[in-house]
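Just so it is clear, none of the values below were taken in a lab; they were calculated from the coordinates. Being a predicted model, the structure only gives us computed values, none of them experimental. Cβ atoms are built from the backbone, for glycine too; each structure is taken alone.
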Structure P
Amino acid sequence: MTNPKINTDHLNETTLSSESIFNGKIIHVERDTIQLEDKSQAFREVVRHPGGVCILAVTDQEEILLVKQFRYPHQTVTTEIPAGKLEYGEDPETCGKRELLEECGCTANSFTYLGNLFPTPAYCSEVIHIYLAKDLVFSKQSLDSDEFLDVERMPFGTAFEKVLENQFPDAKTQIAILKYAAMKNQAS
């Protein structure tokens with residue numbers, strides 16, 4: 001038995017006006033006046049972001065490649081899967097392949113799209129595209145001039161346990177690892 005489709009049209013919000021309040025190198029912030037379903041008005045502050053790509057790179061030995069880097073907003077070094085910012089209008093797969101080479105010094109003969117995620121849907125337009133990279137070919141890392149990170153290999157099982165133990169607070173890393181675990185589980 002299928003569930004009938006629930007109509008959610010009444011939840012839509014209509015933009016009445018938009019004001020730019022910040023234009024930076026990466027993000028832009030807008031303050032919008034909107035109309036709610038009851039015809040009242042409210043405000044929304046929206047961070048406009050070009051989006052990003054993350055890559056779960058898995059070696060032939062079922063190790064995943066992780067990067068350790070300082071994340072300024074949280075004032076800590078995090079462990080994450082390789083990722084990068086899209087340029088406006090850039091193809092996500094092209095970006096993902098570039099970032100994998102830059103950060104980890106490798107390419108992948110198998111590059112599979114796993115979907116996307118909205119990391120902060122309440123106030124940011126960012127969409128992160130997730131890829132699985134396998135059959136890796138290693139060459140040389142080529143970081144951006146302002147990018148400093150260490151690459152680490154970790155057995156997939158260990159990484160999965162660390163997600164469950166909340167040792168990887170980065171959402172894209174958690175989601176990619178959990179998706180891959182579900183794929184492996186379905187295949188067995």
Structure Q
Amino acid sequence: MNDVKQPRSGLRRLFGFLLRPSTLSLGAVLVIGVVAGIIFWGGFNTGMEATNTLQFCTTCHEMRDTVYEEYKSTIHYTNRTGVRAICSDCHVPRDWVHKVIRKVKATGEVYAKVTGFVDTPEKFEKHRIEMAQREWAQMKASDSRECRNCHAWDAMAKSKQRPKAQTKHAAAQKEGKTCIDCHKGIAHLLPKEYEEEE
């Protein structure tokens with residue numbers, strides 16, 4: 001028998017090095033994993049934030065030509081203090097877990113865009129009530145979380161409110177109501193089929 005060892009190929013040596021537990025290979029895997037994680041997280045977060053801009057929200061004509069035009073005539077768009085609430089302020093949670101859940105749900109809106117579900121003003125109006133009810137239900141389920149990012153019972157200067165608003169706010173707070181219970185038409189037109197429950 002010939003006891004001469006065959007030289008190992010470069011690829012075999014590399015795999016042998018990577019598979020052999022050593023401080024160097026474990027360290028390399030750890031460093032590569034951390035760097036890849038930072039790059040992935042940065043890209044993912046940048047993408048999430050890019051989809052929260054007013055410019056992004058109004059890229060499709062279904063939004064730009066309907067609810068965006070309605071929103072421009074509201075106090076959330078133009079007011080005496082110059083504070084503007086954009087689409088994501090009202091429709092996307094700030095905390096990460098709820099934000100990701102909302103973004104996953106938004107894929108249904110992408111599907112509606114691709115299939116032309118509401119691609120004309122007539123189709124939009126036909127489905128406005130069901131879209132509004134779905135959004136109101138989400139807001140109610142979260143206790144109007146996105147509204148409360150800017151509005152809070154204890155921050156209201158009740159003495160500066162009109163008497164009717166003072167009375168309604170006091171009753172709503174006492175009854176455990178949430179913002180969307182009374183402010184459904186605050187940023188968009190109410191659907192024609194909507195009847196207020198009093």
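The value 0.65 for FRET efficiency 1/(1 + (r/R0)^6) of positions 77 and 125 (r between Cβ atoms, R0 = 30 Å, to 0.05) was derived from one model only; which of P, Q is it? The read-out comes from structure P. When distance in nm of label points 7 Å out along Cα→Cβ at positions 53 and 69 is calculated for each of the structures P, Q, the largest result comes from Q.
If you line up P, Q by distance in nm of label points 7 Å out along Cα→Cβ at positions 45 and 61, the top spot, with the largest value, goes to P.
When distance in nm of label points 7 Å out along Cα→Cβ at positions 101 and 133 is calculated for each of the structures P, Q, the largest result comes from Q.
A value of 1.16 was computed for Rg/Rh (Cα atoms, Kirkwood Rh), for residues 13-92 alone; which of P, Q is the source structure? Among P, Q, the structure yielding 1.16 for Rg/Rh (Cα atoms, Kirkwood Rh), for residues 13-92 alone is P. The value 1.64 for Cα Rg over 2.2 N^0.38 Å was derived from one model only; which of P, Q is it? The value was obtained from structure Q. Work out which structure the value -6500 belongs to, where helix-only ellipticity at 222 nm (-39500 (n - 2.57) for each DSSP H run of 4 or more, over all residues; to 500) was derived from one of P, Q. So the calculation was done on P. Can you spot which of P, Q the value 65 was calculated from, given it is percent of Cα pairs over 18 Å apart, for residues 109-164 alone? Checking each candidate, the match is P. Taking mean count of other Cβ atoms within 10 Å over residues 29-36 as the criterion, the top-ranked structure out of P, Q is P, with the highest value.
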